[in-house]
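Following this line, the structures themselves.
Coordinate-derived values only; no laboratory data. Values in this document were obtained by computation on a predicted structure and should not be read as measured data. Cβ atoms are built from the backbone, for glycine too; each structure is taken alone.
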Structure 1
Amino acid sequence: MRLERILIPSVLAAACATGGGTPAAAPAPSPITRAAFRHEIDSMVGQREFRDAHFGVLIVNPANGDTLYSLNAGKLFMPASNMKVITGSTALVELGPDYTYRTDFAATGPIVHDTLQGALVVTGRGDPTISDHMRGTAMKPLLDIADSLHTHGVVAITGGVVAGPDVFPDTTIGYGWSWEDFSEDYGAGIDALYLNEGFSKVFAYGRPGSQPDSIVTSPARTYPLITIAPAVGGGTDTSELHLDFDSLRTRFFARGRMTHAIDTLIAVYPSQRDAYIAALREALSSRGIRLGTSRSYASSGAPAPTPLFTVHSPPLREILPALLKPSQNQIAELLFKTLGLEKTGVGSADSGRVVLERQLIAFGAEPDGFLIRDGSGLSRYDYLSPETLVRVFNRIRSDSAFHVFYDALPIAGVDGTLRRRVIGTPAQGRIHAKTGSIANARSVSGYAITADSDTLIFSLLANNWITRASSVDSVHNRIMVLMSSLNLRTLK
């Protein structure tokens, strides 16, 4: 036992190492015993600074069903973004890796010569890929639409561009989201027509210490509307530059002083649908297509518009990495409602929840092992047990498209939300897992490749501490290193 107690800390000390380089090679077989493995984890979570914390840990060998460690495995925890594991895996199983979103374009009048005599009606179904993140610039697919119309001879649209019926009829934000999150990019709402993950970058130009001279927004230059506000108190305002909504939440004011020659801010769109329509209008105008005055489209009692064409998104196999690796909340929420729309006919959060709950039972989860309120984990009313997550990770392995899910997960020390963790340790490159982080909740769950190239499935959840979040992350890092250092063939 003395040899074991010398070797284990030497492995764990490497968990704090940093630096670049390629994934670490598997360590030499270690004489760690099952008892020592469990004792190490007990010691980590039992430190005095975690006296008030609630840890859940489950580590299993799926090859034989052996449980290597279990602590509060059946208890419920706020999972934070580990909820995306449920949404992403359900989307893969229920929709398939080749599923694409479609956006339909129709006309309320005929095309005569080079003019559409009516409005261009755009009906979305939640395509999350019209973004800088996935397309380089969110304007590219919209410019492609404009080029297509121009190529087909349309140079004027008398009725402008309008949004069609909304297939997501309920609220644009998630149940139980915190008010403080709504002005942040990760807290943007969603809608059936969606642009750039719900936010715009705002570039303010001017002299440090002064108000900005000019403002430029991206990806669209015409939305949202931002006005430079007068300095507070006759020029005595010395605060940093920030954005405020007006009282009607329809436009922004830039307030405060520049801290650099170029300051970059984030503006969450007050209306996701308006943002998409404004950007499409901008794309059409930039290609020389003249637009008349737009009016709201009323589908009730009006003749059905004439279909023109449909645009399809990249497939789900390309969307999942954009969801899981950076932990993108809005893609998760769009998938959540899409599952409801495709499987129940209603694109609401309640319908999405029904689909996820049904799939969790099919994955083998206990009915009391989860509570779902959104698709991203931003809600503080979501609950999962480590046991539920491990069962999902296990059952998805039998899906024919499992490799799509596995490759979409962050890789420790390599990419995504795990790119800066466990670098230079035996866990680097050997952990494929989803992280999660909201106030007083940290999680990381997924797959660990051991020293002898076997696979473990694990879920590490933590809630309700008042120590530093980095201390919790450190425990999770050390457990990942410990798992990657195991030799299951010699474990006794």
Structure 2
Amino acid sequence: MKIYDNLTDEEVFNIACKKNKVNKEDVLSWNIAKKSVDSRRKDDVHFSYSLNLLMKGEKQEEKKDLLLIDNKKTIDKRPVVIGAGPAGLFAAYTLALNGFNPILLEQGKCIEDREKDVEDFINNRKLNPNSNIQFGEGGAGTFSDGKLTTNINSELNKTVLDTFVKFGAPKEILYLTKPHIGTDNLRKLVKNMREEIIKLGGEVRFNTKVVDFEIQNNILQAIVTNTGDKINTNDAILAIGHSARSTFEKLYELKVNMEPKPFSVGVRIEHLQEDINKAQYGEKTKLKLPPAEYKLAYHGEDGRSCYTFCMCPGGFVMASSSEEGTIVTNGMSYFDRSGENANSALLVNIIPEDYKDKYIKDNPLNGVYFQKELEEKAYKLAGSNYNAPAQRVGDYIGENKLSADTVKPTYKPGVTYVDLNILFPEYVNKTLKEGIKYFGTKIKGFDKDDSILTAIESRSSSPVRIIRDEYMNSNIIGIHPCGEGTGYAGGIMTSAIDGIKVAKTIISK
């Protein structure tokens, strides 16, 4: 159903009934199933709605809680979940719901204290390596746009969305075509989820990093933390995120099977949100529309690709370093997406062959070393004070002149204008430039000279996959790789779903 006005849900329901000649008195219940903006034709921009109606004489479909498992088994030792990002939180919540009293360990701080550390870094350049945008309750996604889109078709998609709403997310995420929570709602949500895990019998320990694993006869027996505690367990879920580099090193030392995988590096590109709105919606519409988004991909003749990722309408480029002497960027939006700029990661794919023998021959962690080398180079290039290196698009793809401040960069503590061609390998520069020019043919003004590039975006995905079998075990029985960091997810939704899947496997085994 097309709607050409900004209406309340009740008004949309009334129109739907009138258009379909439905007597409202015969409707027992209803809900909006889907809402999207259709802007394919700039002279016909409208909202598109689908509604679910339950009519008299029809039976309400019985809902099954997919997080509950009909299994009366118990285990002698409590399972441990390592990492409190989306995968870890949903794994711990699923275990707690089923009476398994998990212990959730997070090397960073709770969200209340983590927020203070993030503010201290962006305002005073004081980095806490254990509490930052990468580490802490909620994971890296907590300081993002909170996108809930996914390409996987799983029966758990709705379960995850329902769970988010239960813990404080806006109800609109249940029906918007491109739902997002926003960093402001995510921060409240993860706290509520933590409190429910504890209420159900779970335990949550912050400032607690796993430093060793005790293994006998190829079976996990215990884990050791930085606090000196030894936790006896036969099940540890590795929801460690893709920035847990020291944990990757420890697992490699223990001969846990892992392999390098493709990942991406690049920049954050910023435009005025007003310009993106005009390009996507046209200039004639009178509808009050949400800040416009985009998703673009370019495939070069040499096999390299450039693509946009984690686009943040009305958002900010965030200082996301987790190691001293490095620069890492990420994007963030509040739920209302009211910022002046739009930003998006602009990435080029990196394959294992690019760095195979550059560091340590046949080492699966060479991708980690490749990332870190670029992050350290970015830090030095911008002046070694946690400023990020930045450049205008026109200068980057043109004459390589140092930039002047036109579109105002949102990155804090600040930016230093440099020649970004110095930062990246030539094959990355080549594909980035080709991609920017191509995207300018898809979105008017994307390649404008005054658009800002801020480097470096290097943590969009993990460079490592820890191999697991059909029972979610690594080659060490009881060590269960899970989520984005171990190579099995890509975003909040898929990470949450993978956390549920691993937890259910442990419960059912």
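Work out which structure the value 44, 15, 14 belongs to, where Cα extents along the principal axes in Å, for residues 78-133 alone was derived from one of 1, 2.
Derived from the structure labelled 2.
When you work out relative contact order in percent (Cα under 8 Å, 6 or more apart) for each of the structures 1, 2, which one comes out largest?
Details: 1: 26; 2: 19.
Sorting by relative contact order in percent (Cα under 8 Å, 6 or more apart) in descending order puts 1 first.
Comparing 1, 2, where is distance in nm of label points 7 Å out along Cα→Cβ at positions 270 and 286 highest?
2
Taking distance in nm of label points 7 Å out along Cα→Cβ at positions 94 and 334 for each of 1, 2, which is largest?
2
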